[in-house]
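Next up, some structures in structure tokens.
Please treat every number below as a calculation from the coordinates, not as lab data. Just so you know, these numbers come straight off a predicted model, no measurement behind them. Cβ atoms are built from the backbone, for glycine too; each structure is taken alone.
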Structure 1
Amino acid sequence: MELASLIISICALLLSAFTFVIYDRKIKKQNLILNQYQILKIDEENLKKKCAKISGTIIRENRQMRKLVISNEGLASAHNICITDIRNFRGISLTGMASIPFELLNPGEHFEIPFMISESTPDIINVEYTWDDDNKAHNIYKQNLQL
């Protein structure tokens, strides 16, 4: 009877140790996956902090007057911002002085380029923005803007 009790106790102890080892391995594997995911998220956040995102919108002032508002929606400053010269589009003439390339555009800031359109102006213009930021030099973004 004592032998049967000893065998049952040893089997229970071995089964408990086996179960502990199996679940410990699973937990360590899951922790490794979670740690890799957290490191990836931190790297992505650090990359976003180094990137500027330049884009534009057209604001209609009146029948023939428009403003091209170029803004930085990223989390880093943009340097040497250049855009497609909108005077090259048929029927567009600038009404104000715009200093292009624009030297610095901080996050959340914008600048405006007022212009006039005529009847021969196309409905959509294709604008290309290039800029430098802390992450990369010569970023390019192409955008179609409706007049």
Structure 2
Amino acid sequence: MRILVIGSGGREHALCWKIAQSKEVETVYALPGNPGITRLEKGKCLPGGVKDFELIKQYIKTEKIDLVVVGPEDPLASGITNELSKDGIPVFGPSAEASKLEASKSFAKQLMKEHNIPTAKYEVFSDIESAKNYIKSTGV
């Protein structure tokens, strides 16, 4: 198998390292990857941005990628799994809608509040003065 891991951080390095240990895996590509990934026996990095979906699709075709694994929240929240799935490309990662839980703290807090899930107190502000007034009102 040929696997493409999207991202460049420690999480993606760990994913590439573990995936590369499989006898089923021929090559682990990372976009954009990091220098540590290039040191893996099966690791190769591809230049590009994690939200450049068209470039990613080109790499999937040219490198004959069998599975895409997405690490960072930014491309997930931007809909990479939705976009690749729509084209029939096997991809591991949550949809843009599900990614909102991680990408939008205000969305996650509101969801917890609506469903009585315990969470720390919070407020959402659109201006600095309202935020300052809230902080003063809490006695912090």
Structure 3
Amino acid sequence: MLRRSVPARRDARGAAAVEFALILPILMIIVVGIINYGDMLSVRQSVSQAAAEGARAAAVTTGSDTDKTTAAMSAVNGALSAQGKSCDSGCSVALAPCVGETSKKCATVTVEIPYKGIIPGFGLVLPSKLKYTAVARVS
């Protein structure tokens, strides 16, 4: 009777460790990317909220245009300070006639701040500046 020869079993010890070592860098890049993207979304939300707060402050403030502009900038800086950001030169408040309704005046608040990720290395896929504009009717 002929016997079939059974191939020698290879030793598979350590294969899981090698596979894990190959996958770990890719997994870490994905996790770090998710963390950076989440931080960028959080800062972006703060920028949009700051612009909306500035427009709202200009809309409800009574007085001169200077008072409205000062109130808007104060509201913008207050909203951004919650994220540890400040509006040095990228913020502006413009009081001008509304588009389509020139008899009304609108406040246009623009907030633009530089963004740098919390973990370096993702500068090509994340924006370097975050900008948002909000408009509210003043009178």
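Work out the source of 2.09 here, i.e. which of 1, 2, 3 gives that when Cα Rg over 2.2 N^0.38 Å is computed. Answer for the origin of the read-out: 1. Using the calculated result 18 for relative contact order in percent (Cα under 8 Å, 6 or more apart), pick out the matching structure from 1, 2, 3. This value belongs to structure 2. Of structures 1, 2, 3, the largest value of distance in nm of label points 7 Å out along Cα→Cβ at positions 13 and 109 belongs to 1.
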